[in-house]
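Laboratory data are not the source of any read-out in this text; all were calculated from the coordinates shown. Just so it is clear, the model here is predicted, and its values are computed rather than measured. Cβ atoms are built from the backbone, for glycine too; each structure is taken alone.
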Structure P
Amino acid sequence: MSTSKEYIAFVCDQLAGIPDVTYKKMFGEYMVYVQEKPVLLVCDNCVMVKKLPQLAALLADAPEGYPYEGAKLHYILDIENRSLVRPVIDVLVQVTPLPKKRKRPAQGDK
């Protein structure tokens with residue numbers, strides 16, 4: 001099962017007030033970006049956050065799960081808990097690097 005368009009719209013609605021939120025569809029699932037940094041993974045209508053030491057205290061009671069087969073264990077974020085979501089996003093924006101830009105091959109290169 002993949003994430004529905006309605007659910008990703010709901011997730012973005014829950015992030016109202018957080019500047020520069022975008023998302024991209026990837027293999028039927030979504031990555032949510034804040035300030036161009038990948039911070040939330042939305043899989044099977046479930047919001048997941050990478051397990052980082054900086055989030056351990058904030059998400060100590062959060063359930064955990066695997067976003068897809070072969071992935072590392074992630075925290076499951078209660079996206080409706082706005083008093084939790086904002087501090088989690090703030091930490092993630094601080095510690096998550098911008099993704100590296102991919103170089104496009106020159107024409108003729110394969």
Structure Q
Amino acid sequence: MKNTSSRTAKVARRHNRIRAKVAGTSEMPRLAVFRSNKAIYGQIINDDAGTTLVGFSSAKAKGKTFLAKSIDAGKEIAKLAIAKGVSKVVFDRGGFLYTGKVKAFADGAREGGLKF
């Protein structure tokens with residue numbers, strides 16, 4: 001019998017590998033991204049203190065398509081982060097491939113003023 005892995009198992013394996021290398025500090029918190037079938041979520045997390053500084057979802061974003069909402073969500077989380085005094089972050093793609101909606105979210109955050 002052929003041994004196959006599900007998509008969620010592959011994402012979880014990649015996520016664990018990424019989280020072993022990426023951590024946020026108070027100077028450079030972590031911008032964590034989660035993508036579901038309906039929305040894309042972003043959180044800016046200080047791993048030293050274990051607190052979430054800012055969070056935003058594309059469900060609240062403007063736009064007609066999922067891709068347009070992802071770009072707007074990235075811009076909005078950047079705006080909220082800069083209001084909290086955060087300008088540099090470490091990007092955590094959460095095990096998802098850096099294409100499509102995840103890349104659009106990251107590009108929107110860069111347009112909004114975040115550096116990573």
Structure R
Amino acid sequence: MAKKSSASSQPGRLKSMTCEDIRNRQWTEKERRALRRAAARQAAGDDSHINFEDIPRLTPEQLARMVRLRDVRRKVAVSVRLDPRVLSWLKSKGKGHLTRINDILTNLMEAERRPS
């Protein structure tokens with residue numbers, strides 16, 4: 001005889017919702033308080049309540065593949081004369097050698113600005 005599954009263990013049906021449904025949702029007072037607390041912590045930059053223990057450490061391979069997120073600030077066009085070996089090295093890393101020059105110089109600038 002097959003074992004009956006309890007009603008609580010059966011998966012709930014997914015409900016389709018639109019952004020209007022979410023926007024018009026009626027929040028309980030308890031949910032409102034929880035959201036206000038979360039918003040206040042986020043605004044204050046307080047992440048002390050977050051438990052990071054279950055997040056695995058990055059591997060050396062993952063760290064090696066990390067790249068800087070680029071700013072969306074407007075850039076200024078300039079003309080630069082480079083040693084041919086430097087240009088070859090930059091191009092050997094793949095597409096985006098001009099962006100890579102900007103990244104290298106940004107890293108150097110930030111390192112120089114850091115207090116010793």
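Comparing distance in nm of label points 7 Å out along Cα→Cβ at positions 24 and 56 across P, Q, R, which structure shows the greatest value?
Sorting by distance in nm of label points 7 Å out along Cα→Cβ at positions 24 and 56 in descending order puts R first.
Could you figure out which one of P, Q, R the value 24, 19, 10 for semi-axes √(5λ) of the Cα gyration tensor in Å was computed from?
The value was obtained from structure Q.
Where is distance in nm of label points 7 Å out along Cα→Cβ at positions 32 and 88 largest, in which of P, Q, R?
Structure R comes out on top.
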